Structure P
Amino acid sequence: MPCKKVFSLILCCVIVCLGAACTTTQNIRKAEDEIAAIAEEFGSRLKLVSLLAPSDVLEESMREAYSGIVSERLIDKWLDDPQNAPGRLTSSPWPERIEVLEIKKTSQGTFLVKGEIIEVTSTEAGTENIASKKAVTLTVKKTDSGWIIDDVNLN
């Protein structure tokens, strides 16, 4: 009789642990889906920021395009050094999107996103073809208001 109680207790512990593991995996997958969506949205907005515009126009377009998905700290950093900011450098090719290649949890509430900025010209626009691609790494952090890009490394 005591063996049955011990076995039942062990079985209950295993079931609870498996349930917790499934919930954790589901939470990570949900976070990864949300983070991928943020990265892709950011990629779609890159073309809206002309890095060669006058500083007042650059600030307005950068804050408008990136607000809500990029931290204010990072936007301020880019405004201080626009040569190292992501955006549109020339009329052609332009950044069309970011293709996410990998999402990796680095710590609690922080993920690293590796991807490629896909650039197109009017010839490639609307097709599967690309003019060029550039590696990009995003650091995405959880805040009280949701996920936000807190660092970008243009490799």
Structure Q
Amino acid sequence: MDNSYFLWILTFAYAAHAFEERIHNWNIWAKKTFNVDVSWEMFYCANFAVVVLGISCASVGWKFPGFALSLPALALINALFFHILPAVVTRTYSPGTITSVFLFIPLGTLCYISAARDNVLGVSTVLISVASGLIIMAFPFALLKLKERLRL
């Protein structure tokens, strides 16, 4: 059976996550917590790109599971290291924590479980997906640093 349809559900969850972040002013929180200055324009561009990634991953599905699972890897990395952990450490609400806890963690985990049940999850698939998730997560921050250095 092909359970890659959970990737579509996770794509919708990412849209809900972006909505939570926007409604609760994630960029103001990020400036205070990470000293990262993100405009709403950049926020919208980054989240649009993630939704396009989600559509791409869900469309590809288990034909290339290393790529398809980059979305749940990204969601789990985002949830754990950019919402839940900072909220615990700072003892403040991180905009995006609600969807991280109730959508990203369960759906991201379910995607990996589904891949295992469908016999498409191996060590190389996990490594490719996690490396891709880390690169995707780091990319906007790298662009911001480059922008600072180039004084654009």
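I have -14500 for helix-only ellipticity at 222 nm (-39500 (n - 2.57) for each DSSP H run of 4 or more, over all residues; to 500), calculated from one of the structures P, Q. Which structure is it? The structure behind it is P. Looking across P, Q, the calculation of distance in nm of label points 7 Å out along Cα→Cβ at positions 96 and 144 that yields 4.1 traces back to P.
The greatest value of distance in nm of label points 7 Å out along Cα→Cβ at positions 104 and 136 among structures P, Q is that of P. Given a value of 3.5 for distance in nm of label points 7 Å out along Cα→Cβ at positions 72 and 120, point me to the structure among P, Q it was derived from. This value belongs to structure P. Tell me which structure, out of P, Q, gives 47, 34, 23 once Cα extents along the principal axes in Å is calculated. Working through the options, I get structure Q. Of the structures labelled P, Q, which one yields 33 when relative contact order in percent (Cα under 8 Å, 6 or more apart) is computed from its coordinates? Comparing all candidates, it corresponds to Q.
No lab work stands behind these numbers, since they all come straight from the coordinates. Only a predicted model underlies this, so the values are computations on that prediction, with no experimental measurement involved. Cβ atoms are built from the backbone, for glycine too; each structure is taken alone.
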